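These are the structures in question, set out in turn.
A short reminder: the numbers here are calculations on the coordinates, not readings from a lab. Everything numeric here is computed off the predicted structure, so don't read it as measured data. Cβ atoms are built from the backbone, for glycine too; each structure is taken alone.
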Structure P
Amino acid sequence: MLPKIRQEEGLYPVPQFGIEKTDISGFMEELRGFHGAFADCFSRSEPRENFGRYMTGLFSQLERKSIEPIAFHMEGGEPRNMQYMISDALWNEGKMLRKYHELVNEDMGEPDGVMIFDESGTPKKGEDSAGVGRQYCGNLGKVENCQVGVFAAYASSKGYALIDKRLFVPEAWFDDGHSWKREKTKFPEDVVFKTKPQLAAEMFVEIMKEGIVPAGFVTTDTIYGRSEDFLQVVEKYVGITYFVQIASDTPCRLRQPVIGTKTYRHKNGHRSETVVAQGEKAPMKVSELAKGLHDVFWYRRTVSEGSKGPIGYEFAKRQVVLSKSGLPDRRVWLVMKRTPDKKQYRYHISNAPVSTRLPTFVWLSGIRWAVEQCFGETKTELGMDHYEVRKYPGWNHHMLTCMLAHFFLWHLRIRLGKKSSVHYFVAA
């Protein structure tokens with residue numbers, strides 16, 4: 001069981017969702033209606049029907065929810081046809097996402113919803129799967145041969161769901177020596193190398209331009225928080241408050257330094273550069289600032305419920321000016337979080353208004369729990385990491401189906417009422 005967030009303060013609590021595998025009257029009829037919403041996203045009836053069989057199989061009690069077991073389990077299923085549906089058939093993914101986002105907005109959409117960006121890895125054997133390579137796999141906590149996806153999740157007081165995804169493809173896959181692999185795994189011609197923060201920024205822009213799923217906040221971990229590409233994109237959208245984790249050695253100042261200009265001779269002319277005025281203090285690491293704060297400025301709050309009881313942290317905040325190449329950069333809130341024994345520290349920055357109080361930051365520091373729940377539930381219950389497809393479209397189609405299946409369970413819970421539990425068991 002993943003930890004349950006305890007929202008003592010903040011804007012709203014994010015509800016927890018429990019999944020139980022027992023029979024539910026009318027489950028299959030509900031699921032057929034849900035499938036029907038995406039019927040016009042397929043040009044032919046065969047892949048449309050296999051899409052329904054595949055998603056239905058994700059709800060089954062199969063130990064391994066990959067294509068072959070699902071095909072043999074479902075009435076009318078045939079492994080080769082289902083394989084073609086996942087890896088080669090044409091899906092109108094853009095249309096599916098728009099329809100899906102409309103459903104998410106209907107059930108969960110709120111103006112102060114939170115978009116959360118995170119990655120998830122799946123260990124893989126061999127070198128033939130699209131984007132596979134030796135890279136850090138969060139599931140294993142080490143570098144391993146795996147595929148990594150970057151995901152966008154959404155959380156509100158109504159629930160949480162994964163709302164978009166991108167396969168991260170290591171840069172080596174785009175050299176000339178890998179052209180045959182890209183062709184074999186059906187890479188679209190317009191796919192180029194992008195970092196994880198660039199993929200997250202791309203999803204954020206598309207979701208915002210679409211204008212269907214409302215959001216007031218964005219939160220991420222250090223990979224995205226230290227990315228100028230990501231921060232600059234988010235900062236372009238008025239009304240979006242970000243809360244992102246940063247590294248402990250990030251330099252900052254407590255106040256804006258005086259800036260001057262230095263002119264010097266260069267070859268046959270002169271050059272000028274912006275410099276910090278003499279006498280100004282050098283920037284300090286955020287870790288130095290945190291450890292230099294007196295205990296009186298730290299506030300203890302309970303953030304989550306662990307297996308051994310409530311988990312408490314201490315928080316402090318300061319307005320700081322980040323430093324880039326020794327010069328002042330953006331002015332932000334620095335939010336510092338530590339364990340009561342002072343052994344572990346974490347650091348976040350936010351563009352929240354100056355008037356923002358600490359409870360809002362405490363709340364945001366725990367909201368990433370929602371994306372962890374999404375990954376945990378889709379992998380544990382819906383076979384998100386059971387796939388055996390190798391092609392680029394196959395990865396995208398499998399992940400999209402898992403995202404839809406996970407949301408469908410939330411949809412049932414919301415449709416039947418907040419106090420209703422969703423129970424399911426799909427027979428052969």
Structure Q
Amino acid sequence: MNNQITVKKKINKFNKSIIVPGDKSLSIRWALFSSIAKGKSKAYNLLLSEDVLAAINAVKKLGAKVKFNKNYCTIFGNGLDGYKYKKNITINSKNSGTLGRLIMGLLIDTPYKIKIIGDKSLSKRDFNRIAEPLKKFGADIKLKNNRGLPLTILGVKNPLPINYLEKKASAQCKSSVIFAGLKTVGKTFIKAKKSRDHTELLCKYLKLPLRVKKKKNYDFLEVQKAKKIKPLNYNIPSDISSGAFFIVLTALSNNSKLLIKNVNINPSRIGIITILRKMGVDIQFKNKKNYKGELIADISIISAKKLKAINCPPKLNSGAIDEFLIIFLVAAKAQGISYFKDIGELNQKESPRLKWGSKILNKMGIKTITTENSIKIFGNPNLEINKKIIIKNYLKDHRVFMTSVIAALTFGGTWNIHDKNSIKTSFPSFLNIINDLKK
């Protein structure tokens with residue numbers, strides 16, 4: 001019973017400032033880059049979630065030493081070719097697609113088979129999309145049912161550079177190929193549909209041999225073997241994907257204001273901001289600065305008086321792919337019919353999120369028309385829920401849990417939400433921040 005919560009009271013108005021934990025994408029990338037750097041790398045504000053701790057455990061198994069201090073973490077890397085490969089290594093990626101896919105690129109030269117496993121949800125996700133390009137480098141990869149985890153990867157002593165077309169806007173696949181390219185003599189060429197560019201920005205900061213040309217729909221990347229990677233000391237900015245829940249909580253609450261401090265507002269990550277502004281939410285960036293290539297700002301949000309429906313341009317999808325569940329709640333309260341298309345990628349996440357988004361809205365009394373690739377949401381600005389709603393059996397997807405909590409706090413009703421522990425994968429302090437806002 002203690003792995004569920006009941007929410008039966010809407011949140012009162014608030015005017016507060018909060019800090020959300022470090023960015024998960026950057027925390028995992030810091031761990032991986034530091035593991036192939038030569039020397040000592042420190043991270044402050046590292047997200048201590050299960051996904052990030054899985055990355056830390058993975059690099060430890062590959063020979064990197066890790067030390068936790070009170071407010072920072074240190075990784076002692078052995079250099080680009082410094083992994084201590086052993087027989088019978090198993091890497092547990094837990095719930096993290098980022099870790100599972102990115103580390104495969106770093107294992108391109110392993111002389112022994114390495115097994116990669118994950119939890120039930122991750123094991124159902126598509127790993128063939130990254131196995132295919134890595135096989136072209138020369139790796140031997142065996143997948144369960146030619147698709148998922150567990151998998152084994154056996155590397156090659158002299159990987160061959162490749163040409164790779166990434167057409168699903170997957171930053172994970174693109175990043176994995178970049179990592180493999182950094183270990184490969186010759187030029188690897190990548191044509192990638194627009195997606196997050198954290199890996200490219202870290203490569204630029206570290207002065208690694210990666211060139212990027214940005215075009216309208218695709219980026220063209222050229223990567224060569226790195227000679228040496230210098231240590232990466234990093235104060236990890238807050239995660240906009242975590243902040244998104246509080247942005248929407250504020251937008252849907254009455255007479256409330258919120259300031260979220262020191263958030264990563266990388267242009268490839270702020271699709272949610274663009275979408276919500278188009279829908280009538282007042283969101284401002286304050287104290288903007290550039291930190292090691294990433295844009296950082298405080299985000300100010302004010303409750304929305306009136307929300308407009310949106311016909312969401314697909315070009316915004318990749319920059320909001322992790323936030324659509326919470327965006328759907330805003331569409332539920334908007335005037336008119338909102339339409340989101342080309343978002344089938346949502347069903348490749350921890351749970352079939354497009355289906356779950358529709359299911360939550362239907363339980364709330366909102367009409368939807370859903371296909372494999374799109375959703376129409378018939379908004380109701382006067383929606384007030386007075387019934388009991390149960391959310392369970394959603395593959396322990398942390399974003400389903402947190403979206404349900406925000407819905408309960410803003411629309412009313414009595415919500416019984418199962419699998420509270422799911423938040424440990426990405427945002428262990430979520431409920432603590434919620435409770436602080438209630439005070």
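Quick rundown of the values:
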| item | result |
| --- | --- |
| Mean count of other Cβ atoms within 10 Å over residues 220-227 derived as 17.9 - corresponding label from P, Q | Q |
| Which of P, Q leads on FRET efficiency 1/(1 + (r/R0)^6) of positions 236 and 300 (r between Cβ atoms, R0 = 30 Å, to 0.05), largest value | Q |
| Highest-scoring label, criterion being relative contact order in percent (Cα under 8 Å, 6 or more apart), among P, Q | P |
| Volume of the Cα convex hull per residue in Å³ - structure with the largest value, from P, Q | P |
